[in-house]
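S.K.: Structures incoming, each one as structure tokens.
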Structure P
Amino acid sequence: MGLMVRGILWFGMYLFLVLLPLITAVLSNPERIAPSPLVALGVGLGFVGYALMALEFALISRIKSAAAAFGEDALQQFHNTMGMVALGFLLAHPILLIISGYPAKCWLNPFASCANLATRTAALALYALILLVVTSILRKKLGIRYEVWYVLHGLFALFVVVASLVHIFILGRYTTTPAMRVVWLVYVVLVIGLVLYHRILVPILNWNKKWEVVENRVEPGDARTLVLKPVGHNGFSFEPGQFAWLKTGRTPFGLGQHPISMSSGGDVPPGGQVTFTVKNLGDWSGQEVPALKPGDTMWVEGPHGVFSMDREQAMGYVFVGGGIGITPLHSMCQTMAERGDPRPVVLFYGAHDEESLTLLEELQALTSRMNLTVVPVLSHPSEDWQGETGYVNVDIMKRHVPKQVKWFKFLICGPEQLMDAMEEVLPAVGIPPQNVLTERFDMV
């Protein structure tokens, strides 16, 4: 089955599940007319908002057949967007009811004397959802450690779904028909099943797949390269450009999985070593990673992702990387060199200064083994810098790409600023959108 067909089927299933409660309520009990159009609209938005929240668990469950059609970074972005949409729907739900005459004090204040269990669970679910969204958007500004946020995020989400369901069943207006009971049961099974799969089953499956640190070396750009080997199993090979979820600790259970791209070549023999290059972003990457030493145990769940030149065959490639987004691009170059791939590659590497150029020496060494041109572009270079300066733009790109570049594939990985800039640069160079594959590395 083609990826496009698979993507259409998955999105169709998602849309069906989003609308399922609303459609079932209308079809199973059509005579149950709401007191006013505003109340009907408010209830409808509440149904859709609840379905969106329940399906948020599915979007980040790392189901490979779904992720293969879209890419996990795209699913993560969609997860973030639909969380905001769900919040909008669930905010509109009580607002429309209050406008229609429902007492605001009873519905918004869980401690009011007129509040009951139905209104309390509704209010608390709404406030938990607001906290979930705010802490997600402002996590870094609020200084919340990733591991703490990870726990809070999961607990808030689970509470919202459970409390909302309690609210729906206590009111009873739309749980009286067998069809609606089946629908709500589907969502209960869905949420519980996804939580158990993600938190329990996957760690159990990884229990006998330990990895051991072989080397932990310092890299330019405040980064570290971890060389890992599988212990008691064959490990895995991967498509160059993919990533895995890393975790430290004695067991695969617990908190603190982090998405890190592999920086080594993808054609790994059974039992072969795999390397990951990790930039110091604070928390885990700045504290636990530097402390790792040879012999320490790590847990690796992967490979994941669709960002790979193996999936985008072309007569040549242009890679554009920024910051630690250079890691998957290095993996692709390393793989092409190991395969003896003769196709040309032009790599634009955006960084702040010379000290920020992680893996530059390794990339330059590959130029003698493959048809690779490396073009560092520094925004704040030293006075001695002889290369390109500023940011990757139309002029810089035209100076280095061949005339037949419109037949090349472009693979871009980096921060938001780089992605936004490329949206202007690539059309000016004459590159059609279908020749561009991107990955945003800041997924969490």
Structure Q
Amino acid sequence: MKNYDIVIVGGGPAGLAAAVSAKKAGCDSILILERDTELGGILNQCIHNGFGLHTFKEELTGPEYAYRFIKQVLDLGIEYKLGTMVMDIAPDKTVTAMNREDGMFTIPAKAVILAMGCRERPRGALNIPGYRPAGIFSAGTAQRLVNTEGYMPGKEVVILGSGDIGLIMARRMTLEGAKVKCVAELMPYSGGLKRNIVQCLDDYGIPLKLSHTVVDIEGKEHVTAVTIAEVGPDRKPIPGTEERYICDTLLLSCGLIPENELSRSAGVEMNPVTSGPIVNESLETNIPGVFACGNVLHVHDLVDYVSEEAGRAGENAAKYVKAAGDSSEQGAAEAGAAQGVDTASAGKPGASQVITLVATDGARYTVPSTINVDRMSDLLTVRFRVGDVYKNSFVSVYFDDERVMHNQKRIMSPGEMEQIILRKSQLSERPQLKTITVKIENE
């Protein structure tokens, strides 16, 4: 197997955008490894519209959005392998993979981009009491069955969890003739986008029951009914609030988890809040030359943001490869600086300024986690999520102890990402700056 400058693990929206960006940045030796039988990832089963408003300024379905990037990959002559499972990424960035045609093989790479996406939280992690009969599906599995395989899981449906896939499947099942009895959400707020609550539930008269959960599942061979109950502030069911729904299908839409088994085995440092890699301003992990983007990094609400972020990762990976290929002292310095290390000036006056980002007081995390000012672009988007619903509150940013941003937001919720924009000029003017803090304030 020949060597490649950049190997991209995953051929979904993040992997495709990263590949296109890296190619346009001047890297010609790129390989995409995709475990499915076609490029496009999860978008291939998302036949509803709403994609592309930011990226292409028009409303597209999932397959249409994916094809825009697949066509660019094909037109640019970027290589890819389908039906290929990556088994390991070594510290020297040697990728071990396998497929039917080549068997087990290794690919030495100069840079690796992690773009494996995310998976649904399984039932086993939800601790739902009752039997384990047929008729219980994750919302994503139901979406694939209905949209790509033409199979209806059932006719009377209860949905647990109000993630975006669950909301979208409430509408999809209704359009296919099923009766969606209700959507129950454990938290006092929805986990999905506001527009999906309106378009998928409100428009079809489907009730959303916040602070409710499933407390019993009936049926030994197949689901026959479920019981839901209201929960208190401690998230425990309140006796006497039970409601029983006769149904033949229970869909679970209880959150997404970044797909990071490969990342962990490779030694990538993980963020316990996002369950994704910790990255710097270049979207590079603690392993030099290993980058992460898209839902493998943190779960996004819009695929347009996935593509934008992945484009930055692809461009930065191409820069890393170019710098690493320069045997001069300057080239080594640039390669190290992508990791936040100035190899030419380490230990000398004027070394690269590295700033730590801290999320607190309502802000759960930030991506990136550190910024090397020398390496950042003129404008850097920092994305984060809040931990609760906030109304008429302020997103505040502190440079050390000085508040430099104080922007009021009418409403913020955990289901939607927030962002701030940092300017390189702002940070360069403060060479002693050590910490940037993002927090939510009431006034």
Structure R
Amino acid sequence: MAEIRERGKAAEDLAYLSDNIGPRLTGSENLERAEGWMAEKLKEYGAENVHFESYDYPSRWERGSDDYCRLLTQSKRQMTIHAMPWNPATKGTVEAEVVALTGRVDELLKDVDRYKGKIVLLGPINPTSDEKESAKLVHQLNKEVGRRAVAMITSMEHEDGKFTMYGSPYDSYFDEYFGGWPRVPFGFLIREDRSMLVRLLRKGEKIRMALRLGGAITKTNIKERNVVGEIRGSEMPDEVVLVGGHLDSWDLGTGTTDNGTGSIATLETLRVIKKLGLKPKRTIRFVLFSGEEQGSCGAHAYVAAHKDELSKFQAVLIHDLGAGKPTGFTVQGYKEWMPTLKAAMAPLESIGVTGIPVEKHWDSDQDPFVVAGVPGFFLDQDTTDYFASTHHSQTDMLNHVKPEEYLPSIQALAVAGWEFANMADRVPHVKPGKMVGDGKD
């Protein structure tokens, strides 16, 4: 652990990834640059068998700089807005009335024609008494409104002028996470501007808006890549401990904490093991995934490509929760993984990494492995600044990383990975199926 704290390269490497390469939207040229740079760093730090593993990806989307939003009524003020990636652009600047989509889902479905030709401001959709039926109705409502609206606008979790970005070329992403949001021009406001619009509409005022949402798909049917390297095991080389994080990011900031920190923690784990001349009994494989932000595309592709090898995986460890102080590892609801995890975490007690929240589950690249029955562990961290400031936002930049909090997370990843690679016991696999944890993200 002293090598990471006193002679580590993480700060230098994270600064280069953040400031020199910058945002790394899946499919973009910047991500391609980052993948090439990461492969060279893996080689420099001593990894064996460094290579790319490609998979099919629908398209490359580029943001552009022509997003525009201005009130034509009330204050006439201009507001900043950002288009959702992979959704269509508006046909130039559109002018339309703004109406809110909020209320009980079954009641809203009775009058979907009121949204025709409107800019729809998304609000809370209340369920009926039947939860399963309500989920279906919400999907139906979003699709029906999408067929009629000229655009949709909303804000997400952040406050204090911060944006929150989401988007994917896969419709299944919206079906799973956002109640079936439709493929229409879709813009993200800051929460303060959305709240202003809500207040005006609640007073019964008519709002008209000029709106332009840009961005374009510039290539289709492309190849994306995961970056892979390893240290071969000295005694059980066919058994694998995978240490990883996702290299892709959103494009408003520089992707420092989501997930430059996890990518560099993976790289630093390799560097310190090689620097100290350690030889793991099992193979430790380092994987920088792409496409996590669009639904863990790279991890799904990896699991599919390595399906015949998964039975020999000892554990998968993922770092994808920012730069906060580490607190433990999650077990995604599988209590049978706790004894071996406790053993792997034992050396971390000195830095306070002792927690094993049984039911907690963060959506990330461990999920496709866990669904396949492979033991998957996610590094749990303090998320105070992450969810208040940097997650998917334009403020996801290097100045939010405090070394005294971030470096222990690398120590936790490296030590746990090393312990899993060298313990006598195998971590039990589980029956393939679905996630057991509570699915919070």
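S.K.: For the read-out distance in nm of label points 7 Å out along Cα→Cβ at positions 297 and 417, a value of 2.5 was computed from one structure; give its label from P, Q, R.
M.R.: Numbers: P: 4.2; Q: 0.8; R: 2.5.
Of the structures listed, the value fits R.
S.K.: Could you tell me which structure in P, Q, R was used to calculate helix-only ellipticity at 222 nm (-39500 (n - 2.57) for each DSSP H run of 4 or more, over all residues; to 500) as -6000?
M.R.: The structure behind it is Q.
Where a number appears in this text, it was derived from the coordinates with a stated rule and is not lab data. Here the structure is a predicted model, which means the values were calculated and not measured. Cβ atoms are built from the backbone, for glycine too; each structure is taken alone.
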